[in-house]
Structure P
Amino acid sequence: MAETEQSLGDKRGAYSEPAFFSHGFRPFFFSAALFAGLAVPLWMAAFTHGYRIGADGNALGWHAHEMVFGYVGAVVTGFIMTAIPNWTGRLPVMGTPLALLFMLWLTGRVVMFVGGNALVIAFVDCLFLFAVAGLAWREVIVGQNWRNLPICALITLLAVSNIVWHAEPALNLPYQTGQRSALVVITILMLLIGGRIIPSFTTNWMKKQGMLPLPTPFNLFDKMALLISALVMTCWIMAPTSIVTGWGFLIIAALHLVRLVRWRGWAVVRDPLVLVLHIAYIWIPVSFGMIGFAILQPEILTAAHALHALTTGAIGQLTMAVMTRASLGHCGRELRAGTGTVAIYILIFIGALLRIILPFGDMGYALAMSIAAMVWASGFLLFVMLYGPMLFAPRR
């Protein structure tokens, strides 16, 4: 998202509606962070005290669905609705159409929590991501931005994964097929987008400092790493306990660790906004390695522990890194991480780390998870407090 909101101003003319709906990142980044900061403590309360929450009273199912399709769905939408105008040069979705799209997301969260007829819930919940996919396809095709058609395809697959999640019982699919499918799509998005922005921002910063050598540009190694990763994760969707899948995850963990090293993250330690992207990407090979090890040695490491390295670690850290940087840039603020922003990064990192290591200690499981959840959620609530005012205000 190299072009700023201001540089699109002349193209879209005067905008007189609320600033909150002037660009996609504003409502969706704010609401995603607020939702994550509140939904995770609510889930922990339900887990600890046995509360029945969610459409069918299944608190675990509600938590799994809403963090993947609710939280991540909002972040992806905020990113896409902001990036596409920069990719295509077309006007962004804003004002009333953006407000209606946001209401679709919000309505999905309400029906998933309140419950009712299963078909109605599924229809309302699934409608949002298909609307986002439709907008993405329209803008990219009309703008002839063929390079980003794979991004549109992945958003469509994320929407399809939501249908699969709702249809699992009726189709008698393996447990959590829809969830794994969605996580695969989200992870591929992170590998693609992270592979663009991390070396790019790192290169730009290093050039300003006159530092050499620069990060290795995208080449055949990256293509092979992405292809092999997609194949392994596709196997994981339908054969999550296969030994072949387990070894495959160990292989792609090594590939992405090498990929990360080639981007020379240690050179940007003085710029937290860039450094956090490298730290977030570290979680990807770590989570791949843990998932593979959990498949091969389930008596030592559970699938839940490994999965949370991917969700609370990689997804949580990378989405927040993108939200903070994009919000600062598009709201006209200096691209600099202040003390508060650094605190957000630290809270999310520590929360993810605690979620993985605390359950192995002597502390009670519920207490350990509650501590980790509160630390992690605090990072998102701090984002709401620090970035909320600028997301509601006109661009400087």
Structure Q
Amino acid sequence: MSQYSNALQQLHNAIQGLDISRSVIALLEHPERVLTVSVPVEMDDGSTKVFTGFRSQHSNVRGPYKGGIRFHENVSEEEVKALSFWMTIKNAVINVPFGGGKGGIIVNPKELSERELERLTRMFVRRIASVIGPETDIPAPDVNTDGKIMGWIRDEYEKITGTDAPGVVTGKSVEDGGSLGRAEATGRGGFFVLERLREEYDLDSENTTVAIQGFGNVGYHFARLAHEAGYKVVAVSDSRGGISSPDGSFLNLEDVLVAKKVRGSVADYEQVGIKRVTNEELLELDVDVLVPAALENSITAENAKNVKARYVLELANGPVSPEACVMLHNQGTTVIPDVLANSGGVAVSYFEWKQNMDNERWKEKLVNDKLKDLMDDTFDSVLSIARNRKVTWRIAAYQLAIERISEAMK
């Protein structure tokens, strides 16, 4: 229950002082529908194994349900309920015409062959086909799912419905109707937020130090863009450890990426002047901007007191616990919440869906320009509420979303 309780706690923190109908809050506290399905799969050895899958549809008052599908051993009904709630909030914050949804299957995909994984995906689509669709509920990639799996979902859905429906999922490969710029979108959106922070707080990029926990797709693209813009990326890490350089001069990000791909971790990057750090130590470095881009609850009440960064930019989902967020605020650290900072992926998912529905293909520059406009507008809206109402950025973002959702419900 912890994830869903966390989601509801953030909801109730945000509504303090807002003139929001109790009925609106009651509706937001509960998903509109949670579907649980059994997913039988013929394994390569001829046996049949039955997996459990979920699809939580939290709210569609602002548009079709929208949210990823994850394949993981820890998927649960409570998890997808919480994540679908956060998708409702995130889509309202970024102001795209979607509601919130989320789904998943309890499975370790590393234990399946590619043929078994495809059969699992297609059977799951058969089980949920009646509740998804381009104008109903639009899945996307999430943990352990990718463009190939989205292609299987599209293909199976089209077989079932007898229609051409590229808009039934987003995050597809470009060849299968995906959008240019989607792979970098979350990291790029976070970078646009960093740039607005720099402008708003009069930071000098050449003297602004950045540490990034998590060097996957999101962390890498954010790091690359920040480095190219002149920021000092002084530390990066992945699940196996990290590296730091006091002034960033010894971190060649492309070489770090090669080390991760070839040797398995950024910690295997070897260069004179590099210092090894643990993930815990990285979070406590004396930097201007700390970017948790890996796991939930990386910063908690236990280690928040050791965080020295002036700004925390949440590129992971829920990397700062509610208690830690309060502690950081009291310490003078500004936390830019995930529902703003990492919403670039959601934004470009909307762009992909729009291109599919309108039978268009946008150039990458147009996608990136539209993303920048959307992120800048969202940043300004959240900042305005935070300053005028004297609340944290997280509460400001949630209040912005809740007020938009409330208007839609009315």
Structure R
Amino acid sequence: MLNKIFLALMTLTLMTSATYAATLQDVENSFYPYKNSVPHAEGIKVGMVINADNWQVAKDVLDPVMLEFVKNGDYEINVAATTSFDLHPNYVDATKARLGKVMLGAEVGTINGSDAGRPFPAEPSQDDPRAGEKLAWNFKYGYNWGDSAAIKPFYWQYRNMKTGKIERNLTFNFHFLNFTHRVVNDPKPEILPNPSDLFRGTYLQVLAPFDVKNTQLLIHRYEDDQKRDNVYLYLGFQRRVRRLSSGQVTDAFLGSDLMIEDFEGYNGRIADMKWKYLGTRELLMPFYNHNDMPLEEKKDEDGYQFVKMVGKGGCFPAITWQLRKVYEVEAVPVDPGHPLSKRVHYFDAQTFTIPRTNMYDRKGDLWKSWTIAQAHPDFHLPQNKGTGVSIDDSFSMIDVQAQHCTTGKFKGIVDPALSPASKFTVQNMRASGR
């Protein structure tokens, strides 16, 4: 009986892969969706401001939660022209070189033939029962932060949305490193030795305030998606490293409105969710040129200025939004004990970042709304120009039930020298904590 079920799953996988095999034209369409035309919507014009007075014009081009914020007067949307966020040509070439070689495995969280590039560049289909899962793989193996990058510094602010009071300020350094799927920085396509077969490392260190200074978090994500992440936490006052259980990645991180699982839009395994493709839409999304925004007056030591926060409680970034091609995907946790009943993600079709996500509690009620705004690398720090990395540049996590938010301001730097492999070790956590 088990053999029959396995054979049936394998047959379905092979049929699905054959039916939705990608072509070179699919690659062009995937990476350059605005080459011949850009999205248009009735009543939406470049330069306009969408607010509580005219929100009806945006009812088809904003996700329902963001539309409600605008309708209620909590935030205004400034519309900018749609621009192309071209990813690095090496990533595009890696995708072309692997056409016809990448296939889903029989179980969710398994994949074959993908070691670089976008695994599934073909347009998703409602007829494909695993289309949502393929889009999730495109995100996991996306060019998010490139092969390696850092955020130095990274400011988080905890805010009372009703009063606008800033309750707490945290300063971090974040670091990212791909051990595999590398396409630009040597060594390619993998850092060796890699005895644990890691795919990616994320490391952060708290710089301030004093009570949590030197708290460190290290995440090891494996190439094998069915293998659980190793997550380590170093608490400065304890001066020891402890390994977190899988359940702790869905706890509030350092008292913020974020879970560890929320990082970068979704920071978990493909296997932990049931993925459903809901459709392709053209929506206003938070994409902009950082250097053209109304930035804070305060400057970093090199003159860099951060995005302002505006709107109700100061919970929204002061940026422009573009009409862009978007894939709407529902992610339902496999674990019935998960604090969420589902997430609804809005994947940007060109970059495969997740600029918008809405989260629902166990009862199915809206709980949180997550915005990770994207800056073009050519209008940012000089060292980011030409990197082909869509820069995470500002964020807003709003707890609509508690009327509270956590906001973030990035100084993202695409520089492999800032994130050597040695930084992504438990030994480094101990050494840095002394």
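Where a number appears in this text, it was derived from the coordinates with a stated rule and is not lab data. What you see is a predicted model; the values in this text were computed from it and never measured.
Of the structures labelled P, Q, R, which one yields 13.1 when Kirkwood radius over Cα pairs in Å, for residues 305-376 alone is computed from its coordinates?
Details: P: 13.1; Q: 14.2; R: 13.9.
Among P, Q, R, the structure yielding 13.1 for Kirkwood radius over Cα pairs in Å, for residues 305-376 alone is P.
Out of P, Q, R, choose the structure whose coordinates give semi-axes √(5λ) of the Cα gyration tensor in Å, for residues 57-112 alone equal to 25, 10, 8 when calculated. It would help to have the intermediate numbers written out before the result.
Working: P: 28, 13, 4; Q: 25, 10, 8; R: 38, 20, 8.
Among P, Q, R, the structure yielding 25, 10, 8 for semi-axes √(5λ) of the Cα gyration tensor in Å, for residues 57-112 alone is Q.
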key: With helix-only ellipticity at 222 nm (-39500 (n - 2.57) for each DSSP H run of 4 or more, over all residues; to 500) derived as -14500, matching label from P, Q, R   = Q
